[in-house]
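Bear in mind these aren't lab numbers, they're just calculated from the coordinates by the rules spelled out. Keep in mind the model is a prediction, meaning the values are calculated, not measured. Cβ atoms are built from the backbone, for glycine too; each structure is taken alone.
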Structure I
């Protein structure tokens, strides 16, 4: 595997964690992915999933709505299931920009490059580069995304390489070049390193 050959520390991390088991949610539309990502911003996963479950129950059959259906619920209802005022505004903008074509549909988005998708989707309120990178990795399955602003990736790097401090996003950008064209998988391994909160040498 290319990653294992990139350096001894990554090889040790792969040996400890095992094969990559990243799950891709390919059935999600870009609209659904952005709503899901906004729900997860600044929250633990379990809390975000609770909010999303309540959100789905606002719609017939408890199904995840499309952008048109969002107009059938009020801001008060969205706030009531747990979305903040800022996140409620973000949901409205995601729906509006999906209907206007700024946010492409599932078929159209596959023909766009990573850079084009980032440029398009970061026009949406409350959607930054990191949010789009998560969509690229976990919905579109793009293989070479390197989320340098991600706290978990930066922490995982610090642990894996036995550093005293996390690398800055700028430093991580150049450091990650060794993992091209598999930086999405590298990021996944650094997330696992953070989850176990120890360096490979400690196992």
Structure II
């Protein structure tokens, strides 16, 4: 699998695991009552570990076996599974599904993954998609003409019925971020939050 090989190469060389949680996940999840959470593309595990420490029952998935093994080793309470989300999706229903910077240089039908995720939400559950909205100095894509889909464009691509899956947040906040080697820059995040209508 090309995706597995690509991401496995990234994570085999990673020096640290379980770093900080992404700030927008913390912002969205903090006021919620903990339930079942799914972390799509868990990577180094910071989000999954933060959710578990704050009372969530966490399922964390990644295409990289190394990422999955590291998350499992750090927190046995987390259900860590390897999935290429282009072909398989974890079983279960969730109160919160998080896709933080779920972007890849490889072909992937993200809209289909997010549709599947939305239908795995329990009534009242939330799907949080946070994308890069700008190019940081440490980004792997330095194309000056790169297009970052807006939250509205992402929602339109997913194509959910707004009566059943209303958008409750779609904005593009800026923040000061720190790169892997300590450099800092102002970056834009594209934030989409969809809620499954209550039964």
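Taking 3.6 as the value of distance in nm of label points 7 Å out along Cα→Cβ at positions 100 and 188 derived from one of the structures shown (I, II), identify that structure.
Corresponding structure: I.
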### Query
Between structures I, II, where is mean count of other Cβ atoms within 10 Å over residues 36-43 highest?
II
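Of structures I, II, which gives 3.4 when distance in nm of label points 7 Å out along Cα→Cβ at positions 124 and 148 is computed from the coordinates? Don't jump to the answer; show the numbers that get you there.
Numbers: I: 2.4; II: 3.4.
Derived from II, not from the others.
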#### Entry: Label whose coordinates, when helix-only ellipticity at 222 nm (-39500 (n - 2.57) for each DSSP H run of 4 or more, over all residues; to 500) is calculated, return -7500 (choices I, II)
II
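Please state which of the structures I, II yields 55 when percent of Cα pairs over 21 Å apart is computed from it. The partial results should precede the final answer.
Working: I: 55; II: 51.
Attributed to the structure labelled I.
So if we calculate relative contact order in percent (Cα under 8 Å, 6 or more apart) for every structure here (I, II), which label has the highest result?
On the way: I: 26; II: 17.
Greatest value across I, II: structure I.
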